[in-house]
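As structure tokens, here come the structures.
Derivation of every value follows stated rules applied to the coordinates shown; laboratory data play no part. Quantities reported herein were computed from a predicted structural model and do not represent experimental measurements. Cβ atoms are built from the backbone, for glycine too; each structure is taken alone.
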Structure I
Amino acid sequence: MPLDPAATSLTLAQQVESRVRALTYGRIRNLKVEEDQGRMVIRGEVPSHHMRQLALQGALELLSSERFSSKITVG
């Protein structure tokens with residue numbers, strides 16, 4: 001998926017956060033994307049396993065699976 005030209009001024013963490021938020025329809029609470037030792041760590045809480053999968057899909061659109069760690073909980 002090509003990046004939006006306006007998004008290129010955003011950091012990678014901001015791009016991932018934006019994509020995850022969009023794919024979960026804003027239903028992820030306390031979303032935080034941080035870089036830790038070269039890996040992106042995605043934290044937040046979603047209401048269902050389906051929403052968790054959507055959040056992971058959003059991250060995978062921008063990062064390889066080796067580049068991020070998910071700390072997304074269902075609750």
Structure II
Amino acid sequence: MICPSVPLTAAAEEKLDVAEMKRLRWSLGITSRDIERNHTIQCKVGVAKVSKKVQESRLRWYGHVLRREDESLGS
């Protein structure tokens with residue numbers, strides 16, 4: 001799992017999205033010759049972009065940090 005406290009660079013997010021789409025296309029049997037938009041493939045499978053899931057995780061961690069008590073360990 002990616003550590004939520006370390007933000008990804010734009011290039012790393014793009015690489016994650018590209019790798020995810022390659023795997024989704026492979027699992028559905030869609031080749032590069034088939035003209036299918038990424039959004040259409042994601043809707044067929046019912047998944048969100050990996051970069052959005054990473055962002056959600058990072059925001060969830062940020063909310064946790066905001067809610068913690070000031071006297072907690074690791075400040």
Structure III
Amino acid sequence: MKQLKSDLNKLENVKEKSEKDKKVMDEKMKQMRTEIDTKFNKVDEIMQRIEEDKKRILVMQKYYSARKETLAN
């Protein structure tokens with residue numbers, strides 16, 4: 001009978017621990033989803049900025065090339 005009670009207590013402890021672990025994991029999953037939504041879903045925005053920077057750099061290259069030619073003459 002003592003052994004049965006001991007086993008039952010162990011099972012209850014395992015159950016409580018697994019429930020706590022599940023809650024912790026659920027919170028971590030929620031946090032990770034939030035991070036994904038806020039950090040990693042901005043790819044389109046970042047790509048647009050990169051394209052704008054490329055265009056700006058090309059304009060600057062043309063300007064400085066023309067300036068170099070002017071100064072060389």
Comparing I, II, III, where is mean projected area of the Cα convex hull in nm² highest? III
For structures I, II, III, calculate mean count of other Cβ atoms within 10 Å over residues 17-24 and state which one comes out highest. I
Suppose helix-only ellipticity at 222 nm (-39500 (n - 2.57) for each DSSP H run of 4 or more, over all residues; to 500) works out to -19500; of I, II, III, which structure was it derived from? II
